[in-house]
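K.L.:
Heads up, there are several structures right after this.
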Structure I
Amino acid sequence: MGVTRLNHAVLYVRDVDRSVAFYRDVMGFRTVTSFPGAAFLRAADSTNDHDLGLFAIGSDAAASGAGHGRVGLYHLAWEVDTLTELAAAADRLSAAGALVGASDHVTTKSLYAHDPDGLEFEVCWIVPAEHLTEQLVRDAAGAVRPLDLSRELARYGATTRGGVGVSVPV
């Protein structure tokens, strides 16, 4: 099975219009197509047909019980190309009241947020392969630290393309 990456995700939401507004205004996605009760969105720099499908199940829908004694998806991770983009995402998510955490996993720099239905997602920048020393990889095993974006910008640079040689082909 030659899977190389996630092509799209589909979420059940209470209100499609509210979710579309969030993913458009905060995350920069654009609507590709929609019909009553559903919408398909594409991330700004994506070449996918769509990256996110949204299906309304109504305002009375219960919150996801995943992780609270029930199996289910914990979160999706959206990757950005540069730490400048990650910092901009932090600002936008914070301004929207959606940012709930920021972690340094050593090889991945991550923001965590909730959409309007409380579904968690991650926005991350992945350290390029050229910076992955054996020591850094060993340090990453199980490591979770507070994210200091200023320190990471100084270390890797504002425009260094993340994921090269890891999630992005060289």
Structure II
Amino acid sequence: MAKKKVTKIKATFGRERVTADAEGLAKELYDQSRFGELKEGKIQYSLVEALLLLEKEKMEIKEGRKKLKVETFIEKAREVEPKFWVRYCVFRDMRQRGYIVKTALKFGADFRIYDRGVKPGEDHAKWIVYPVHETENMTMYEFAAKNRVAHSTKKRLLLAIVDEENECIYYEIKWVRP
């Protein structure tokens, strides 16, 4: 019995982004679960999206002619984003739970999360998420600023705490009027 060859997305590493042609599996994953962002016939992936697809063996990433292994990709991503691993743990966990996760730079947060079954463009994100490692400290001013951003964008605030075992615990913060 011949083993079926798995088709992988052929992508290129570009420091802050990974890019692939918008065809085949890349287009299919974009249409089904909004992996990447469609721009000018290409799909651009954030580094966390690319790593998840690389780990799941759905993507092959090259830098020049060299194919990147998972460990090498993580090293390169950490050079670009110092908090990459903490962000990735939260991204992977939310995706495994069935949520669509997109970047939220314009909201002043790491991610925006869409409720299950909702795709970006169909409705607004429900939460903005700030990944934090359990050993990090946050001042009350930082906490208040994050809460204010969530409130002003009409989203719920999720603090995602990543522990030493890379497990995530979520705290939802809401404004309450007494």
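Bear in mind that the values in this text are calculations on the coordinates, not laboratory data. Please read all numbers here as calculations on a predicted model, not as lab measurements. Cβ atoms are built from the backbone, for glycine too; each structure is taken alone.
K.L.:
Thinking only about distance in nm of label points 7 Å out along Cα→Cβ at positions 29 and 45, which of I, II has the largest value?
P.N.:
Once distance in nm of label points 7 Å out along Cα→Cβ at positions 29 and 45 is worked out for each structure, I has the highest.
K.L.:
Consider the structures I, II: one of them gives 14 for relative contact order in percent (Cα under 8 Å, 6 or more apart) as calculated from the coordinates. Say which.
P.N.:
II
K.L.:
Match the computed value -9500 of helix-only ellipticity at 222 nm (-39500 (n - 2.57) for each DSSP H run of 4 or more, over all residues; to 500) to one of the structures I, II, and report its label.
P.N.:
The read-out comes from structure II.
K.L.:
Consider the structures I, II: one of them gives 66, 35, 35 for Cα extents along the principal axes in Å as calculated from the coordinates. Say which.
P.N.:
So the calculation was done on II.
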